[in-house]
Structure I
Amino acid sequence: MVAPSQYILPNDLPVALLDCSEAFLLLSAEEKLYTHYLSRASFYGGLIVLFQTSPESPAIYILLNRLFRSQEPGELKDVAVGQGLNEDEYQAFLVYATGFFANMGNYKSFGDTKFVPNVPREKLEKLVRASNAFAKDPEGMDSLWRMVSDRMYSLEPSERQLGLGDQGISTYFSGNCTLEDAELAQRFLDSKSISAYNTRLFKTVDESGKNLYEVRLASVNREEMAAPPSDMSKILGSFEYEGHQMRVTRGDYSPLLRRVSENLENAKAYASNDNQRQMLHEYGQSFREGLIKAHKEGSKYWVQDKGPIVESYIGFIESYRDPFGSRGEFEGFVAVVNKSVSARFAQLVSVAEKLVSSLPWPACYEKDAFLRPDFTSLDVVTFSGSGIPAGINIPNYDDIRQTVGFKNVSLGNVLSVGSATEREKLTFLREEDKDLFIKFRSPSFEVQVGLHELLGHGSGKLFVQDEKGAFNFDKETVINPETGELVKSWYKTGETWDSKFSTIASSYEECRAECVGLYLCINEEVLQIFGHEAQEAQDVMYVNWLNMVRAGLMGLEYYTPETGRWRQAHMQARFVILRVLLEAGQNFVTISQKMGADGRPDAQVTLDREKILSVGHPAIQRFLLRLQVYKSTAEVERAREMYDGYSAVTDADPYRFLTLRDIVILRKEERKSFVQINTRLTGDSVDILQYESSPSGLILSVLQRFPDDEEELEREMLELSCADSQFWVQQGSR
């Protein structure tokens, strides 16, 4: 049976080198050592993502590693040909391995859909059994193949995408957990002031039919290894909650976090200041003990480490892939500052306070004082996780963002690679827009990323009542501008943005940040900071708006009609913005269906550049105000009603979005996979290993990440995977 095209990767999968060699070579010897050990910590921690993606991902990773470690891609090709695979089939296998390593699992990091090998199962099995890896360890390789082969190829409805309950697969939860279980666990965590960021939830049923819940914290230490610190001992153990037995344990991912902690400790010797040393100490404490509180302390030191040459952040960070929106995927990055580009961002920071004051909400909905952040352009050396973004605004802890501050980073060598802009590959645009789009897409995206991160994620206030009953706003005077009445809701003790808005939090916040970018990119001063004036500035602004509405249409690829769910936060956000701009009327944005030159269905999106200021900008202004008011006041129900309404995809709409989705999938573009360097310690010096921009190059880069302990590492990963497997044996049986 041939898998549908949306579940396979094309043989011409684009692969690009994430080049950082020039930036790395300019570092001092101490900075190179600091970078090396932080990179080691990041890559070891990145293996956790396998366990956060699917039950089969850790064992698939080990299977692929053993195959290619015994025979590099070129040598293994000869074996494949001997077993009856043709050239296209072997290329499809290389592409599958490339996609798997780039996404750290068999689900796409951008869109959360499963991908399967475009090679007949029986042929791939023949290749495995004829390999040197199998000859070296027949029993082990046979066991691995039996562990993964069914799930590797399975496209049962509940396995096609990440999700909770019957909506998909999630290893943040045991297979029998439902949305109601996730909500119960969140209420329990809030009652204990426990962050969900570094947790997973496992449910078992006792003989009497009573549900027993285990909240498992990620840490090196287990109960039997070391006595927990006093603030940890208060939350470990068993508790009765709403008639249910809740048990909090720790030790999840222990062997991997041990390696992370050891490398952070090694990096500490080469830190350039006390902020960095304290930061690394607190991160290590967090990973050893399972304390998010310690990670928050480390994040405070990180925010205060202004203008470092080598920038990094590591931990359980983004909650996009938790179906409930509260648990963080492990992520670690190390990068070197690009001083020339960073100077432009520093100028943007210098006018940020003035720009924030121009946003469409009353001053009382903004932070009491603008906390001037670092905003730098970085060349990534190492980025571990399921994917690499173009920009980041962190930390994600609301209390730190409100009182201490945050940092913005634009990942310059990611942005410079960009996406395919060959004219013939540009979809859904008018012919007269294509040349302009190609010329100004990257410059406009740099502007949008800058505004999105600094003034989007960096703006707005949450109204909070603390544990002592004190408010961070004057509830006797602050008016809700939508109702004209005093504010009636706010965040209570233990509640956070993620826990309160849960399943819509990530996409809603990305939508708010994207709207801020659109709203402010018309500002001449902003465009001048980025080097754009006169007609060029107008073209950059137009392409930015055009890129957003095109992305909104392309976002339909990430909607699943069978479940009614969106699988990617940013693309849902862009679709919502498209809907808002269509709603603005006056033919500002139009979408038409047509037949393409190839005789297949096609679509076209247009945007009237003459109406950006008169129609588009006022529409975004109104929508952005509602987004911020609902966020500030914790008005979850009104926010959800509005956001879900704009997110709806039906053919009842005049634009027939379900039909448009079929066209988008027919003409979809595959995202690039990035080849990263490796660092190597030779005596007291650090060298880098570079690879070619190809599937083989990417595979080799992953194979050479762990040269010192790969066999022990694989053994420990298998033990973790087998220990977890009991919780997914009954996946789908609820």
Structure II
Amino acid sequence: MYKKISIALLTLLVPISVFAAQDDKKSTEQPPVPTEKSQNVMKYTSSSFTKPEKEDAAPIKQKNSFQGFEKAAENDNLALYVNEETLAIKIENKKTKYVWNSGLDNPDQYRLNKTWEQMAQSAITVDYMDRRGKVKTESITTNDSRPRVKMNDKGFTASLYMNQSKLEFELNVELQENDLVVSIPENEIKENKYTKLISMRVYPFLGAVNKSDINGYMFIPDGSGALIRYEKNGTKADAPFTGSIYGDDEAFLKTKVKKEEDEKVTPVEEIKMPVFGTVHGVKQNAFLAVIEEGYTHGDILAYPSGVSTDFNWVSSEFHFRKEYYQPTSKNMKGLNVYQKTKNPFGVKLRYMFLQEDDADYVGMAKAYQNHLSETKQLEKKDDQTGVRLEFLGGEVKEGLLWDSVLPMTKVTDIPNMTSELKKDIDDLFVVYKGWSEGGLTGTLPQKFPFESELGSSDDVKNTIDSLKKDNIPLYFYSDYTKAYDGASGYSGSKDIAKKISAETISHSEDKKTLYYLSPEKSLAIAKEDAKEFKEQGISNVAIDTSGYTLFSDFSGKKSSERNQTIKTYQKLFGTLNKEVGNVALYEPNTYLWKQTDRYLDIPMNASNYVFETDTVPFLQIVLKGYMPYYAPFSNFQSDSEDQMLRMIEYGAYPSYLLTKEASHLLAKTASSDVYTSEYSIWKDKILYQYENIKNSLGEVEGEEIVSRTVPQTGIVEVEYSNGKVIVVNYTNATYKSNGTEVKPKDFAVTEGGESDETTRQ
């Protein structure tokens, strides 16, 4: 996928480089001039990479007190204790004797105001609106809301009435082997006539760490994954990490007029997985929390030490009512209000406790992988080392009186180019975009017929057959969310999704207006398209936008809350799977992984917020061995050598956006930012990159990542389930260890501690 850069979220969380620049201005001393070698190493100490772990990290010593706690349940792995007044819990790992605490044993020892202390000590904290419309916060301990606790074989159930807000809940906490499951059923959430529930936090301080008291970090699913280490120096950030699971819901966002400067701002990465975690002592103790219910209206929160309190804590927050801007006049004047109706969902969190070798982000990723596999949300797909070639067919060229189609790659051009590459590349697949009548931009949701400037229907069928003989799958690019203003195939009054404010969900893209289709309309179009794809002999489709865009629709009878949108999209892609064949998705969210046979444009970085200390391939570790995934286009990367090494390290396969014609022809089109795509220019680079990928990732096809270590800055070792270890050296110096020698900016594949081969071509 080639997406235009647009502003997604310009938060108060300023990138590190901004703070560094400010610090430089304040400094009165001239720093020493760094050498090329030191510059190279410094680059890999940034948050864009992963730091080495501390070698001398001592085991954590605890002074545990169970005063005020009763044992609620116990199994072979865990023991659960509860304070019946606050519902605070302690969980003892019986193997390691480590105790996890949801609260603080001696809160007076810490710098916490009354509100924060109440939240830390309580199982539940809510924000609610009183009868005057004022938003207030209440925890269990705020007004001595004593719960009624009933023990059972696995844990306890607590009936809770909040004295101030008059809200009622039922909290269930139980042990399941190595897991702790916390749930609040939807039908047990009851509001008072005069007060309305806005949001809720459940056990927010479970695993909280004061300052840098212990060695470890918090994990957040930002992009590929990020760590926030417990550090002595504290953070310069003045706001926490707040990430909406599966992105912001467009139905609640204020309509903005897009400015030209917005195009120059790199968007933040979105959260693809409803998980978070914390580590207390690397390779000692950890847990991964999986949000199983409530994620459609949930955020991931991470507060580093220094933001509001001295504690590092990571948790989730659930929004039962969202705030939105309601225009009250044509000039867009209005006011902020909350939803009248509560969002219909319950809460369920699964805490997976890990110890020893599994107590790090790799162990967390493996635990999540196992969970998804056991619950049938992730299934093994064919995984062969290959290359994605995405060809741009036609693009709209604006004319004085009428528009025309600029043919950049005719369908008959594709076999000539792929046959050349096939001589040296064992496995590749093709995505053909811009094939619809009218070209790439402005024609959706209409897809058929094929654009005549690119070839006839017979040409399409002949191309499909030709590539099939070479065992090259041909995917046809499309989208089931976007509808362009003026395009055919939909009704502007009946089929467009609406915001809660009654405005249409729309965006400005390349001087065109596009709308979001209602989920039901998207499903109906997919059913019709499936018949047409079948008739044309098309058995592979690549779908953009729909896999990573989740929104509510408030358009009357067709209204769709986010949970319902997920179900509709699952039906949509299930239909394409059944009626057409293989479906490749761009950046799909977790709930669509089962229907995805190739993951396109997998995030290869985190957002690099100022408090993030490391970027890690958590998402890649979860997927490796289960689904082939492809990096963003290599021909638009500024540092191609490092990007190739990162693909090798992360297990990702390369991608290229190509055209038969010269890219400068696109200068005055909507694809003007495709500035280097001509196949003849990129052919040798494709072969070079594939050869290196094949010599590394080709050794671990279909295998899972079992460990990842950073022995020193700029060096990464990734071990796979077949015993192979890929060593990547980003630095300018040769790396030697245990008989392995890896040249600068190179990699090696080893096995059993001895060098197998150094494979740079």
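Using the calculated result 26.2, 77 for Rg and Dmax of the Cα atoms in Å, for residues 146-505 alone, pick out the matching structure from I, II.
II
If distance in nm of label points 7 Å out along Cα→Cβ at positions 514 and 666 comes out at 2.4 when worked out from the coordinates, which of I, II was used?
It must be structure I, since only it matches.
As an exercise: relative contact order in percent (Cα under 8 Å, 6 or more apart), calculated from one structure in I, II, equals 17. Which structure is it? Could the numbers behind the result be given before it?
On the way: I: 17; II: 13.
This value belongs to structure I.
To which of I, II does the computed value 26.6 (Kirkwood radius over Cα pairs in Å) belong?
I
Work out the source of -5500 here, i.e. which of I, II gives that when helix-only ellipticity at 222 nm (-39500 (n - 2.57) for each DSSP H run of 4 or more, over all residues; to 500) is computed.
Here the read-out was taken from II.
Laboratory data are not the source of any read-out in this text; all were calculated from the coordinates shown. Predicted model, so just to flag it, every value in this text is computed and none were measured. Cβ atoms are built from the backbone, for glycine too; each structure is taken alone.
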